[in-house]
Structure 1
Amino acid sequence: MHAEPITCYRPRPESAAEFSSLPYDVFDRGSASAFVAAHPSSFLAVERPESTFPPEQDMYADEVYRRAHDLLAARVADGTLLRDGTPCYYLYRLVRAGREQTGIVAACALDDYANGIVRRHELTRPEKEDDRVRHIEATGCQTGPVFLAYRDNPVMEALVEAAKLSDPLYDFTDDRGVRHTVWRVARPAAVESFRAMFAYVPCAYIVDGHHRAAAAARVCRRMRTEGGEAHSGKEAYNYLLCALFPASQLTVEPYQRVVADTAGLDEPGLVAALEAAGMLVGPRREEPFEPGERGRFGMYAFGAWRELAYVGERPDDPAGALDASILQDRVLGPVLGAWDPREDARVSYVGGVEGTAELERRAGERGVAFTLFPTSMADLMAVSDAGLLMPPKSTWLEPKLRSGLFIRRVSHRNSILDGCRKRPAEKDE
């Protein structure tokens, strides 16, 4: 695959912890507005510019996207962001609860995304994709890395470990207890070694960031058309800001489901419908049930938990065999009437780290919540390799990559951002 070193805007080391933020899609509008109100200098204000407007503001209005550009330009003007004009790779390590993962921040060719070398496993929602397209067009930048996984490569890992012997550029712990450390790899010989090794990586898998990738591809197609005969293929818009991690280092958490009502079923009716769908239904219990193996589910409804077990045959294809697919095809659709989980407003999702108390709260007295065993990285790669799609929200990765540490300029248009300061001299790896 083609993964090139990048130039980027990045925060001063002393500003990185305060400025960087969780990804934009971790927040809904209300929680984004509350966070930005409490942290006005956070990069989240750039990624979610509607958070700086009153609640009644149309979040897709032109002035909202202009605000994203203006806020980004202001952080350049006040020196929070510096431009690193030397093409380099960055190493990004995250440590949580004793586990660590180290990725390589690079620019991956969007042609590789188009031809399946960068592989996807989810459909995108048009309105979310449109939002990110307009955000890229307004700011001229890709503002958050797409999270990719690749199959472990021992030579690549040796390069990574050697580069981590240098002094880090950033090293801070966030309010969730995750330690973030970044190294800059700019020495020409090291850059060429990484570039050469990426040529031996046959493919990579989108773990998180399908909408960002699809939006960048759309912007690339438009800019190629506008460029006409002048287009060379080497322009910044032909590449996608990514962070690539070895698959074995990643921890997938469960992604739970909540349906707002029981489709008119009372408790005996719900149990009978589940049994008819091929589920063994356990007795009522007060303690939450969180599955420890595939084929087991927890269900909260009518004020109690139950253990469910699927006893039917699984489909042969890797997507249909997922627990998320079994639950959708056997329960959410035929029993609860939620046939289209991407569009059905009755269906919501809760990342596993939020806990079962959040599931009980969302289900309330009239809804039903389900716990699932987490999808594995092997499952994700098998589905992607087969060219198939997972049900929406099948994987939840922790820890989350911070946005705002690397901001990659892709537009050829003039912008106030082009007047930013150069970085101070730093020691290269």
Structure 2
Amino acid sequence: MNLNRFWNYSRGGITGFRTGLRDAVTGVEQTRSRMMEYDQLLVWAVVSLALIGLVMVYSASITLADGPKYKNYSSNHFLIRHLISLTIATVVGLCVFRIPVKAWDKLAPILFGITILLLIAVLIPGIGKGVNGARRWISFGFMNFQPSELMKFAVVIFAASYTVQRQEYLHSFVKGLVPMGVAVMIIGALLLWQPDMGAFVVIALIAFGILFLGGINVKLFGGLVVAGISSAAIIIALSPFRRERIFAFLDPWAADHAANKGYQLTHSLMAFGRGEWFGTGLGGSVEKLHYLPEAHTDFILAVIGEELGFAGVLVIIFLFYWIVRRAFLIGRTSLQLDRSFAGLVAKGIGIWIGWQAFINMAVNLGLLPTKGLTLPLISYGGSGILMNAVAIAVLLKIDYENRVLMRGGKL
């Protein structure tokens, strides 16, 4: 209610004043009610990570134009591109938020099938774009789209829908586990052909994590874990460059490793060492000066550690913890409201963001072998930021619908 309207009420004496005051209080309560229709702390955690990412992408990439690889780029190139990606992601996220959650259940097989076709298309010369020996992108001019990022979202929706529809078969090996296993194997074959084992690991964790949360037989799940570890070991054993990465990970400071497969890891560790407790200050990183490859993408946490120190890394970890925690709580609330699909999707998004963030951080800190995985919501990369925004929008929509139902409303 505006001031003129309140003034008109007050001119009517005590009765008018009371009416105006009651109207004002009602307006405040309605505004507060609208504000409570979404998880504000979750939104602030996401926005905080995105803003930190924007600043750190600029800090990590500002000197890249001085090198031969990016000599035709301006010092602001990656900042502008990242800002455009964030803008596009925000607009798309707002549009996705308007889609009812139940619609994703119907779209799940269609979206999954389309994404499989995109994973095939990216392998075709002339369609797929190769970078550093990997063919993972499809160029759309204004941005390079990575189908594996879409597959992370598609598998969340597909696995949740599959688990709900086949609830009675989850204790059966043939009817419960095999169909999802075949789907993951197809995805794995296409991703390993690119190659992109990091994305495959995340996607497999999402798919089987949702199956586990959906109530799959514990013995079947245990067998699945053993099969997954065995498959990973075989893939590494049969791949010379992956074997070299493992050996470099085990002893990155060895002379023959530090200059080759262990180069990124050693410089990442040096960045964290220079940062100590509170960092060298924003912009003060030395490792980003053409020592640490992919400083603005896969190893951006190392730059954060160097410039903002242990304290800055702790802030990043806490923000991811909060997002994953809220995702699981939103999922639990959905399940309590008998919204099984929505609950599994929410928890699947938590698994996706949590595991990818964990793997990226572990790689930067030398706890896992080097993988080409970005840090969600922070690293430079258009398709990654876009799909993260879509996932968060769906998560917020699930939370919004939960709140509507808990207030006695209808969807």
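Once Cα Rg over 2.2 N^0.38 Å is calculated for all of 1, 2, which comes out largest? Show your work: numbers first, answer last.
Details: 1: 1.03; 2: 1.11.
Evaluating Cα Rg over 2.2 N^0.38 Å on every structure, the highest lands on 2.
To test your reading of the models, identify which of 1, 2 gives 17.0 for mean count of other Cβ atoms within 10 Å over residues 191-198 when calculated. Here the read-out was taken from 1. Looking across 1, 2, the calculation of mean projected area of the Cα convex hull in nm², for residues 119-214 alone that yields 6.5 traces back to 2.
If you line up 1, 2 by Kirkwood radius over Cα pairs in Å, for residues 79-134 alone, the top spot, with the largest value, goes to 1.
Here mean count of other Cβ atoms within 10 Å over residues 47-54 was calculated and came to 21.2; which of the structures 1, 2 was it taken from? Label of the originating structure: 1. Largest in mean count of other Cβ atoms within 10 Å over residues 255-262 among the labelled structures 1, 2 is structure 1. With volume of the Cα convex hull per residue in Å³, for residues 55-102 alone derived from the coordinates and found to be 89, which of 1, 2 does the value describe? Traced to structure 2. A value of -8500 for helix-only ellipticity at 222 nm (-39500 (n - 2.57) for each DSSP H run of 4 or more, over all residues; to 500), calculated from one of 1, 2, originates in structure 1.
Here, each number is a calculation from the coordinates, and none is a lab measurement. Everything numeric here is computed off the predicted structure, so don't read it as measured data. Cβ atoms are built from the backbone, for glycine too; each structure is taken alone.
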